[in-house]
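Following are the structures in question.
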Structure P
Amino acid sequence: MTDKIRVMIVDDHEMVRLGLSFIIKAQSNLELVGEAANPEESLEKAKKFHPEVVLMDVRFPEGNGIEACRDIKAYDKSINVLMLSSYSEDEAVVASILAGASGYVLKQIGKSKLAESIVKVHSGETILDPALTHQVLEMLRHPEQLEQPGLHKLNDTEKSILLLIAEGKTNKEIAQELFLGYKTIKNYVSNVLAKLGLSNRAEAAAFAVRNRFRL
């Protein structure tokens with residue numbers, strides 16, 4: 001008999017965690033090893049419980065599931081992160097994949113499909129909810145059709161920083177690569193977000209992917 005796949009849940013809603021844990025515990029090939037209620041404690045719990053697959057909510061009242069995914073992958077690339085969301089958001093899907101997620105599915109997914117998705121990402125496959133596949137592929141195939149408000153406001157340094165954000169670089173790594181101070185890069189990132197009307201690095205990464213040929 002093969003070992004069970006070790007799964008961890010990260011979601012701020014207790015009822016959602018209970019529902020997911022019920023699904024996992026009902027599968028003979030899955031084992032629930034831990035839970036986290038917010039992005040901040042997700043990395044700490046990942047270090048403690050050593051999951052093979054993390055079910056990560058995208059939205060939190062505080063913090064960001066996509067950033068938490070990036071942190072977990074930076075800690076251990078072998079951990080597969082499957083993003084869960086109640087919303088069909090093109091930018092969040094692209095940003096999640098850029099952050100290293102192995103898949104993105106909507107919470108409306110059936111229990112058998114969710115269990116199947118966990119097994120697939122554990123085996124190295126990439127999972128994208130069928131409801132999202134077409135629109136995301138179209139977005140990536142035809143980025144020229146998308147608007148890019150604020151792009152003309154960026155100077156060359158800001159454009160370089162935006163591309164490095166899309167590569168998943170931290171402010172410290174960007175500072176080292178561009179030979180600038182950490183605080184300088186932090187200010188640049190804030191300016192980039194403000195000029196583009198974006199709220200976080202995940203949105204900036206998705207923006208950069210859509211407009212890479214213009215940067």
Structure Q
Amino acid sequence: MANTPREWLRRLRPQGIFWPLSAWYNSVSQTSAFRRHYDLVADEVAAQVQGGRILDIGTGPGWLLTALRQRLPTATLVGMDIAPAMVATATRNLADTPGVELHLAGAGILPFPDASFDLVVSTLSMHHWKDLTLCLNEIWRVLKDGQCVLIYDLVRRLPPAVSTEVRRQFGGFRFGLLWLHSFDEPFLNPEEMRDLAPQTRFGSGQTHFTGAMCCLVLRKAPALPD
């Protein structure tokens with residue numbers, strides 16, 4: 001991507017949420033707005049797979065894994081985060097959630113074998129990644145043939161219809177905070193998210209909105225027959 005001010009901000013900012021901000025984020029992530037978005041994402045994941053191994057990149061406090069466990073009781077859930085404080089927080093939050101693995105790792109170097117996951121998901125993490133193409137190609141590597149990745153993040157500009165619906169669901173005050181937040185984080189525009197796909201081994205992708213988040217959907221092509 002071009003050397004825009006947002007790209008310089010991406011390079012300068014930490015890749016994860018470290019202590020003491022991790023404690024604040026854990027508290028905020030338990031509010032109704034966050035919980036609603038975790039539920040929406042979990043529903044979309046469950047519509048794609050019925051089980052298997054699912055990787056959550058940038059799992060943060062781990063609440064998405066809790067929502068996924070409710071919908072996919074037989075799946076193996078794997079969460080990872082680059083911030084030690086977040087992994088520790090997720091470990092505490094998920095103490096009573098069975099069948100979950102947690103790893104300390106970043107999206108640029110995934111500590112997993114090739115083709116080891118049936119689905120990869122990430123929420124509100126991509127704007128922390130230093131090299132988007134590198135990270136997406138790493139996801140391609142660990143994803144099984146024919147399977148998909150769902151990457152959710154906030155964007156700098158919401159379409160009018162989405163903006164109206166978000167304001168209706170979450171109120172003007174929360175919408176205003178979301179709008180202000182877009183100025184101090186290196187979020188992309190929806191078109192920029194979609195245009196990431198041709199720069200990667202996925203080749204193509206599409207976007208849609210889930211609540212206030214834009215979702216980039218990428219699918220790894222099925223293996224060619226011998």
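Bear in mind that the values in this text are calculations on the coordinates, not laboratory data. Computed from a prediction, not measured in an experiment: that's the story for all the values here. Cβ atoms are built from the backbone, for glycine too; each structure is taken alone.
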| message | As an exercise: mean count of other Cβ atoms within 10 Å over residues 58-65, calculated from one structure in P, Q, equals 17.2. Which structure is it? | response | P
| Where does the value 15.8 come from, among P, Q, when mean count of other Cβ atoms within 10 Å over residues 74-81 is the thing being computed? | P
| Here relative contact order in percent (Cα under 8 Å, 6 or more apart) was calculated and came to 16; which of the structures P, Q was it taken from? | P
| remark: Candidates P, Q; log10 I(q)/I(0) by the Debye sum over Cα atoms at q = 0.10, 0.19 Å⁻¹ computed = -0.42, -1.72; producing structure is Q
| request: Have a look at P, Q and say which one yields -15500 for helix-only ellipticity at 222 nm (-39500 (n - 2.57) for each DSSP H run of 4 or more, over all residues; to 500), as calculated. | output: P
